[in-house]
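Colleague: Each in structure tokens, the structures are laid out below.
Read the figures in this text as sums done on the coordinates, not as results from a lab. Computed from a predicted model, the values in this text were never measured in an experiment. Cβ atoms are built from the backbone, for glycine too; each structure is taken alone.
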Structure I
Amino acid sequence: MQFAFTLEEILEIVGEGQTEGLTEVKVTGIASLDLAVVGDLSFLGNRKYRSEVAASRASVVLLPQDYKGEPSAGQVYVRVSNPSDSLARICERVEKDNWIKPDSGIHASAVVDPSAVIDPGACIGPLCVVEAGATIADGVVLESHVFIGCRAQLERDCWLKPQVTVASDCIIGKRVRLHSGVVIGSDGYGYSTVDGKHRKQPQIGRVVIENDVEIGSNSCVDRARFSETRISEGTKIDNLVQIAHNVVIGRHCLIVSQAGVSGSTTLEDRVIMGGQAGMVGHIRIGSGSRIGAQAGVNCDLAPASFVTDSPAYAHLQSRKTEILKRRLPELFKRVAKLEEMIDSKDQIQ
């Protein structure tokens with residue numbers, strides 16, 4: 001994406017910053033500390049890269065307030081409260097300036113049922129399908145090949161990327177962003193075994209996505225068997241995540257790629273779930289809990305829990321156990337020597 005910011009414009013976007021140094025160069029790129037060149041903006045978001053700051057050739061470097069050091073000639077250090085967040089604000093401006101919002105209206109190749117209600121301020125892109133009784137509010141953008149099912153509701157300023165599916169009766173809140181391949185409202189995985197055969201349990205509920213949720217590419221949120229599956233306000237879900245039927249995800253949760261939540265499980269507010277973590281059904285995860293990558297959670301967790309491993313248990317205990325595991329080969333050798341000594345004594349006697 002193309003952009004060119006002066007130092008003054010960067011400070012305006014960030015909204016804060018104590019500067020040290022001088023540069024006349026406009027910022028036209030963003031790069032990591034080690035790869036940055038003149039004209040780039042870089043940042044120190046992780047302290048493990050602190051040693052790379054002094055050698056960086058970036059023209060502008062966003063740094064935490066407590067960083068000690070001086071910029072090189074032609075370079076500016078900008079100390080802010082949160083360099084990563086400041087960079088996000090700049091990237092947000094770049095995205096906004098480079099994304100040309102399509103004109104409102106319905107593309108000639110779209111198929112829209114006459115009973116659907118489309119606000120004049122919405123954009124229905126090429127080859128989209130909007131079924132009977134669907135409601136699409138002002139500012140909604142459907143990029144190409146999006147499918148909206150019967151009676152689905154999309155509230156203001158949603159942005160659905162190509163090939164998103166929102167099935168019948170589902171509700172999508174304000175400013176929700178769904179990336180390519182997301183499926184909202186596919187059938188939950190429910191079968192009962194009768195006379196040795198698997199009989200499908202009809203999934204007649206819906207999915208409700210609250211305001212300011214973002215869901216990454218190829219993630220699926222299943223409709224409820226009855227009632228609703230709900231993703232609450234501000235939650236962010238990565239690519240390739242599976243949310244099963246009747247799950248309730250609280251506000252401002254973070255769920256990382258390839259994680260899975262089984263049916264009827266509840267995550268309370270601000271839960272963080274690491275990559276490839278999984279949960280059994282019908283459990284409750286307390287607010288503020290953290291689930292480590294590849295952890296397998298099979299029971300309720302109290303608020304503010306931190307668990308790792310599979311089956312998951314307290315992180316500190318898990319780390320101690322891991323240390324002991326690494327000592328097992330040495331322990332076996334010692335036991336073998338002790339057994340040899342005992343055998344030798346028995347033979348002498």
Structure II
Amino acid sequence: MSVQQLSIQRLRNLDHVDVNFGSGINLLYGANASGKTSVLEAIHMLSLGRSFRSLKLASLITQNKTDCLLFAKLQNQQGVPVALGMNRRLDGDHSIRLNGESLTSTAELASLLPVQLIDPSSASLIEGGPSLRRQYLDWGVYHHNAAFFGLWKQAQRLLKQRNSALKCGTMSASVRASFDPGLVQVAEQINCLREAYLKLLEPMFFELLAGLVDLPDLKLGYYCGWTANRPYAEILDETLERDLHLGYTQRGPQRADVKLTLSGVNAAERLSRGHQKLVVVALRLAQGKLLSEVQGRNCVFLVDDLAAELDWAHRREICRQLAKLNTQVFVTSVGPNELTDCWPKGIQVNMFHVKHGQVSPS
């Protein structure tokens with residue numbers, strides 16, 4: 001899927017933007033605060049229903065306005081056009097329409113328009129908490145296996161029921177029997193899907209990483225959310241008293257994590273900021289490559305301020321890898337020539353100048 005045309009109204013400083021993009025590399029350049037990142041933000045919202053910069057809707061909508069409106073003409077792998085629109089309102093009356101029909105779930109957006117984001121905050125995937133790495137992992141599993149989302153929703157529902165019961169401070173055997181067996185079943189299925197996906201992803205990740213940085217001692221591991229190689233049912237039995245005391249379920253698929261270590265130590269403690277960004281770039285590129293090779297689908301890459309914290313050689317290698325994916329890329333830079341010599345010869349780069357909230361081809 002690619003974004004052929006994008007219309008943005010009342011999103012930050014983009015009051016009214018209409019622009020056509022190429023299906024390959026699209027470079028948006030302009031001064032800081034000109035609106036470059038907001039264009040990427042709009043595409044991200046059309047994919048996941050939310051911004052990557054803020055969870056507060058009021059900060060996204062243009063000052064003194066009550067809503068923002070996004071519309072895109074997409075094209076799928078077969079060349080079929082798709083119309084996607086989104087209206088986000090301060091009063092909470094949101095709407096999403098696909099080819100004129102209302103959508104009720106943002107999960108459908110993620111399936112329709114997969115995106116990968118690489119931005120200056122990318123290092124948080126390594127430095128941040130497990131939830132960020134779990135989201136990264138689940139994005140891939142969701143696109144790789146159609147059964148995952150249904151299982152994930154079941155797990156969320158059963159965990160919510162179990163936690164509500166735990167808050168009472170006591171739980172009878174009959175109450176446990178109403179949700180524990182089901183939770184065990186879906187948790188172990190989710191675990192199998194996550195493990196299978198990481199097994200496919202790992203060799204692609206290390207192949208891409210080797211082209212960016214020499215980190216032979218870096219390891220990619222996985223924590224399922226409970227003690228490895230033990231049945232989840234046993235874990236729930238063992239931790240019941242503690243769960244009752246705390247009022248929530250300590251162990252389970254909601255605690256899963258992707259572990260990155262360097263020489264046996266948490267990678268966040270050993271890697272420089274620049275190396276952390278390169279590791280995250282390799283993780284993102286690997287997911288895009290796996291989606292293309294296994295599912296036959298391309299994802300859109302949103303690359304904000306690629307030059308930040310990276311030297312020319314690393315920028316060039318990342319651009320080379322992005323070009324090899326043969327997918328749509330949106331990349332921002334301050335100047336038009338910042339990445340001129342980074343792309344492989346023969347690659348067409350569509351240039352767009354962003355100035356004072358206006359986007360124009362150049």
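Colleague: Out of I, II, choose the structure whose coordinates give helix-only ellipticity at 222 nm (-39500 (n - 2.57) for each DSSP H run of 4 or more, over all residues; to 500) equal to -13500 when calculated.
Modeller: Answer by label: II.
Colleague: Taking mean count of other Cβ atoms within 10 Å over residues 190-197 from the coordinates of each of I, II, which one would give 8.8?
Modeller: Source structure for this number: I.
Colleague: A value of 3.6 was derived for distance in nm of label points 7 Å out along Cα→Cβ at positions 22 and 46; which structure in I, II was it taken from?
Modeller: The value was obtained from structure I.
Colleague: Ok, one more. Compare Cα Rg over 2.2 N^0.38 Å, for residues 70-197 alone across structures I, II and report the one with the greatest value.
Modeller: Once Cα Rg over 2.2 N^0.38 Å, for residues 70-197 alone is worked out for each structure, I has the highest.
Colleague: Of the structures labelled I, II, which one yields 0.95 when FRET efficiency 1/(1 + (r/R0)^6) of positions 94 and 302 (r between Cβ atoms, R0 = 35 Å, to 0.05) is computed from its coordinates?
Modeller: Only one of I, II returns 0.95 for FRET efficiency 1/(1 + (r/R0)^6) of positions 94 and 302 (r between Cβ atoms, R0 = 35 Å, to 0.05), namely II.
Colleague: Please compute distance in nm of label points 7 Å out along Cα→Cβ at positions 118 and 262 for structures I, II and give me the label with the greatest value.
Modeller: I
Colleague: Upon calculation of relative contact order in percent (Cα under 8 Å, 6 or more apart) from the atomic coordinates, which of the structures I, II produces 6?
Modeller: Structure I accounts for this read-out.
Colleague: Consider the structures I, II: one of them gives 69, 51, 38 for Cα extents along the principal axes in Å as calculated from the coordinates. Say which.
Modeller: II
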